[in-house]
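The structures come next, written out as structure tokens.
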Structure 1
Amino acid sequence: MAGTAGQSAVSPLLVDYDTSYLDPLLRLWREAFEFGVGVTDPHSLTEQRDYFISEVLPANRVTLALLPSRLVGFIAASPESVAQLHVQVGLHRQGIGSGLLDLAKARSGGSLWLFAFARNLRACRFYEKHGFVVVARGFEPTWQLEDVKYHWSADAAAA
């Protein structure tokens, strides 16, 4: 995967979630979310940890992107949807998110859906570049932000 000018693609090791990465994952998630959406998360890290353990983990396969010294991204996805995809701030456009998303596509049943916040333009462009199309626009009441529902289909990508 090619990087942008001045940046080179990195090839992280993609591994299944391991509980020893819980704290780094939560920190990466929070930092990436706040950077992308431009809001400060009002939830405590304890609340975020509880949400991850009770809601994200049971419903999704979580895959970590690791470089030799650290966690640089993760995806939480089921065969039908992507619940979370985050890359460490400062490491965008280096193939990390693409590798994680490609893995989710390969593990899917041939289609995926996901939501992104409309104001996270970097994420919206990323998903559209990777073949996702807008199927609905709405409003997420918890965050009080407009969101976009995306869908990807292997059949449409092959056409």
Structure 2
Amino acid sequence: MASTISAGTLKVKIIEEIKLNGKDQGGVTSFNIASVNEIYKRILTCPANVDTTVFRSGVTVDVTDSSMDVQDVKYIRLTNLDNADSINVNLQVDVTESGSGASAVNETATLLLAAGHSFIMGTSHDSIAVYDADGSVQTVLHDLESILVDPGSNAIDIEILVASA
């Protein structure tokens, strides 16, 4: 069966509005991501005290369970829809670069995402590195294998949007 989906362009616009001492200090940043033909968008509740996997990527031969091809992902946005509580966003990293089979989590990085805030990143392929030995700059990047949300002791609603080729 041939695909009938025509690729589109994702237009992203970030608007910051603030005046200090009567002068505009905000800004607008926008960019386009061409050749998008897959969108994964979901709003879900992450149950209290449960780590919830909200995104998973894999190599072409192992794209299962709603995961997306790691080399095709172009844009990821995760938004905390709660109006009071923050969440821990856990970025699971695959350093094995297993091009012929299932990916595996070897490293992890966690960031705090405040209520109402969003986390945005581009590709999941060769896009992240974690290093704990010292403060050295890392130039060898690895694949993002998955994103887990830890909502703590509160059930938290989140939204995820992933654009892919």
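A short reminder: the numbers here are calculations on the coordinates, not readings from a lab. Just so it is clear, the model here is predicted, and its values are computed rather than measured. Cβ atoms are built from the backbone, for glycine too; each structure is taken alone.
Computing distance in nm of label points 7 Å out along Cα→Cβ at positions 15 and 39 for each of 1, 2, which one ends up highest? The maximum falls on structure 1. Computing helix-only ellipticity at 222 nm (-39500 (n - 2.57) for each DSSP H run of 4 or more, over all residues; to 500) across structures 1, 2 gives 0 for structure 2. A value of 9.1 for mean count of other Cβ atoms within 10 Å over residues 23-30, calculated from one of 1, 2, originates in structure 2. Looking across 1, 2, the calculation of relative contact order in percent (Cα under 8 Å, 6 or more apart) that yields 21 traces back to 1. Calculated for structures 1, 2, percent of Cα pairs over 23 Å apart is largest in 2.
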